[in-house]
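The structures considered in this document are given below.
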Structure 1
Amino acid sequence: MSDNRRSAFRDATADHDAAAHIPDTAQTRSPTHRLAFCDEDFLLRDELRPVRLQLELLKPELTLDEAGVQSTVVLFGGARIPEPDTPDAAGSTTRTDLSSFYTEARRFASEITKRALASGNRDWIVTTGGGPGVMEAGNRGAQDAGGVSIGLNIVLPHEQAPNAYVTPELCFNFHYFAVRKIHFLMRARVICAFPGGFGTLDELFEALTLIQTGRMQRVPVLLFGRDFWQNIINWEGLAKAGTISDDDLDLFCFVETAQEALDAIDAWGSTDRRSDIPGRT
C-alpha cells in the first residue's frame, strides 16, 4: 500500500526508523518507551480489540481502493470439494458427486475474469476465501483467463496457507470472521454459493439476511447445485412456516453450470431489478 497524502506533520515511518537507532539504555529498553503503533504487545491487548477491528477493516479497503477494484464476484464454497481425479491418501481416485463443482467454479471464474479484463480489472473481480476446494477453483479459473483475483484468508487453529492461484498483491489474512464477511460483501455485484459446510452456510445466510432486510442492495445470488441445496435446506418449509415470506424465495436462484450462472447474471441485468454495484457503507 502507498500513502501519497501530504501533511505538515512528521511522517510516522520516519519516527519508526529513528526509534530503531536511539541509544540503548535502561529507559529505551522499557516496553513503555516503544512507540504505541510499533508495540506489538500493546496492540495485542484485549483492550485494543476495537483498534484491531478497525485496522482489519481498513487494510484491505485501502489496498483494494488503490488497486482500483470497484466490484467483485464472490464465490463461496467448501474447502473439502476436490478437483476431479484427485488421488486420495490411499492412492486411489476420488470421484465424489460434488467434485464436478470444482470444475464449474473454475470455468465460471475464468469466464467472469474475461469481463474483469475488459473492465481494466476494475469490475467483476473474482473473490474467494483463498483456501482449497471451491476457493482454489475460483482463483485458479481467474488465473487461467490471465486476470487477477482476491483471496480473503482467515487464521484457523490448523495450518492454512493461501492457495497458489490468488493474486499475491490481493491476498489478505483475517483474524475476525465478521470483518472478513464485510469485505466479501462490500463490493459484491454477484454472489455464488457452491456446496459447502458450516462456513459456506454462514456466508450465504449472512448475505441473504442483509439483502432481505434491506441492509444491502439486491444482487444476483446463485446457488450451484439444486439437489444439494434443496436436500440440506427446506426453503419452502421456511416459507410455509411463515418464518420467511414467499417473496424471500426469489432472493436466490439455482444453477448447475457455469453457463447457466452467466445466463442468470445477464438475465438479471435485463430486468427491472437493480444490477448496479451495491452501496458501500
Structure 2
Amino acid sequence: MNKEKWLFEITPKNNLFDLNLKEVWQYRDLLVLFVKRDVVTLYKQTVLGPLWYLIQPLLTSVIYTVIFNNVAGIETPGMPSFLFNLAGVTSWNYFKECLTGTADTFKKNQNIFGKVYFPRIIMPLSVVVSNLVKFGIQLLIFICFYIYYVSTGWIIAPNKFIILLPLLILLMAFFGLGLGMIISSMVTKYRDLSFLVTFGVSLLMYISLVNLPYSKFEEKGVTYLVDYNPMAHLIEMSRFMLIGQGNFTIDNLIYVTCFSIVVLVIGILIFNKTEKSFIDTI
C-alpha cells in the first residue's frame, strides 16, 4: 500500500530549539499580509491618518525640549536640544513599539490562533517588520531637521560609525522581540501583567538616556542606572552615530549584542513552549 505524500504535515513540536525557519519562509506571504495590516489599519478612520507617524515623535520631542531643557535647564552642549531629543525618541520609539506590540501577541490574536494553523512566531515578526516601516518614516523626519540645523549654522556631523546603525536597529529589534515574547507568554496566565507593561516601559525610558545626557547621571552619582541598561547603550550609541553626541565603545557594543541575543533566544524558547498549550489557558 503506497503512502500518500502530503503537501504539509503538522506535527507537535518536541524540541524547544526547533524554529522551523523553512515553514516560516513558506508562510512569508502571510507575514507580508500582517505587516500591511499593521501599517494600514493602525490609523484607519482617523482624521490625520499616517501623519500620526510624524506627529507623535515631533510632539514628544517638543515637550521634552520645553520641560527638560528650557524649564529644568538641562543643557546639551554643542547640540540643539530638540535634535538631541528627536534622535533619542526616534530610536526609543522603535524598541517600544516592538516590545508593546509583541507583548500582546497571544491575547490579541487568540481568535485567529484558535481557528487556523500557521507558525505563531510570524505574528511577533510582523510587528517588528511593520514598526521598521514606521521607524524609517520617523528617521526621514529626523534627517530633515538635521539638514535644517546644519543649514542654520550648527556644526553637526554624523560619526564614521554610522555604518553600524543597521546593526543597532537589528539589536533593538532582537531585544524588543525577545522581551515581548517573554511577556506575551506570561500574559497567557497572568492577564493583569499586560497593564504593567506600559507603566514599566515609561519608567525604563527615563533611565535609557532618551531625553537626559549621561553627564546628568554622573553628576548625581547614579550611573549604575544606565551602565547595565542595554537600551541606554543602544540610545547613546545611535545618537553618537547620528549627530556625534554621546559615547560609543566596542565593549558596550559587545555587551548589548550578547544581551540582546540571549534575551531573544530565551524569548523564542518560552514562546515555543507556550504556544503548545496557551489556547487552553488564555
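What follows is calculated from the coordinates using simple rules that are stated; it is not laboratory data. Please read these numbers as outputs of a predicted model, since none were measured by experiment. Cβ atoms are built from the backbone, for glycine too; each structure is taken alone.
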Inset, instruction - Assign the value 2.7, calculated as distance in nm of label points 7 Å out along Cα→Cβ at positions 129 and 193, to the correct structure from 1, 2. - result: 2
Legend entry - mean count of other Cβ atoms within 10 Å over residues 73-80 from the coordinates reads 14.8; which among 1, 2: 2
Legend entry - Read-out helix-only ellipticity at 222 nm (-39500 (n - 2.57) for each DSSP H run of 4 or more, over all residues; to 500), computed value -21000, structure in 1, 2: 2
Inset, instruction - Consider the structures 1, 2: one of them gives 185 for volume of the Cα convex hull per residue in Å³ as calculated from the coordinates. Say which. - result: 1
Inset, instruction - Looking at relative contact order in percent (Cα under 8 Å, 6 or more apart), point out which structure of 1, 2 has the largest value. - result: 2
Inset, instruction - Consider the structures 1, 2: one of them gives 13.5, 39 for Rg and Dmax of the Cα atoms in Å, for residues 161-232 alone as calculated from the coordinates. Say which. - result: 1
Legend entry - Source structure (of 1, 2) for FRET efficiency 1/(1 + (r/R0)^6) of positions 33 and 177 (r between Cβ atoms, R0 = 30 Å, to 0.05), computed value 0.95: 2
